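**Q** I've put the structures underneath this note.
Each reported figure results from applying straightforward, stated rules to the coordinates on display, with no laboratory input. What you see is a predicted model; the values in this text were computed from it and never measured. Cβ atoms are built from the backbone, for glycine too; each structure is taken alone.
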Structure 1
Amino acid sequence: MVDKNRSEGAKNQVKGTAKEVAGKLTGNTSKEMAGKAQKTAGKAQSAVGKANDDARKGR
């Protein structure tokens with residue numbers, strides 16, 4: 001079983017990338033920055049999930 005943080009983190013990374021690209025294409029700097037922030041938060045969330053999975057597996 002995969003930790004929920006891993007899957008939610010991956011979703012946030014994808015959503016953040018989409019926002020970032022949309023912001024770049026439209027020239028919307030605030031949307032681009034929000035996307036970067038969401039992508040970074042998603043990476044951190046995925047790392048927490050990985051750590052939880054590793055702890056559960058005894059690594």
Structure 2
Amino acid sequence: MVWLITALVCAGITVYFLITKDTDSALYFLFVFIIASIMYLLRRYQRKNQDRLANNEPRK
């Protein structure tokens with residue numbers, strides 16, 4: 001959940017900085033948004049995989 005919240009906050013800040021014409025700061029937060037999004041998706045995949053292994057379910 002931390003990665004999802006971080007990604008959403010950074011997306012909002014990126015849009016704000018793009019509207020105010022501060023592109024250098026927007027690029028920084030865009031980079032953080034991309035990293036946080038990738039980390040969220042990776043952790044989500046790992047969590048689902050661990051749940052599947054814990055319950056001895058076949059792979060879908």
Structure 3
Amino acid sequence: MSDDNDKKKKKQLAKKIKEEIASELGFEDIIANKGWANLTSRETGKIGGYVAKRLKKEKQ
């Protein structure tokens with residue numbers, strides 16, 4: 001049971017970080033108007049890179 005809760009918490013944390021980074025990078029208008037699916041692969045990759053970096057930093 002605790003594994004499911006841990007996974008949910010990690011997923012929620014990653015989602016929150018993803019949204020924060022997208023906002024910091026100025027993609028919030030695109031996401032609000034067109035949705036996440038309409039980001040380019042470059043934009044998505046940039047967000048993913050920053051998410052990974054931040055998660056790694058928080059883990060240490």
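**Q** For Cα Rg over 2.2 N^0.38 Å, which of the structures 1, 2, 3 scores highest?
**A** Evaluating Cα Rg over 2.2 N^0.38 Å on every structure, the highest lands on 2.
**Q** When helix-only ellipticity at 222 nm (-39500 (n - 2.57) for each DSSP H run of 4 or more, over all residues; to 500) is calculated, the result is -29500; to which of the structures 1, 2, 3 does this value belong? Intermediate values should be presented prior to the final figure.
**A** Working: 1: -31500; 2: -29500; 3: -27000.
Value -29500 for helix-only ellipticity at 222 nm (-39500 (n - 2.57) for each DSSP H run of 4 or more, over all residues; to 500) corresponds to 2 out of 1, 2, 3.
**Q** Tell me which of 1, 2, 3 gives 3.0 when you compute distance in nm of label points 7 Å out along Cα→Cβ at positions 20 and 44.
**A** So the calculation was done on 2.
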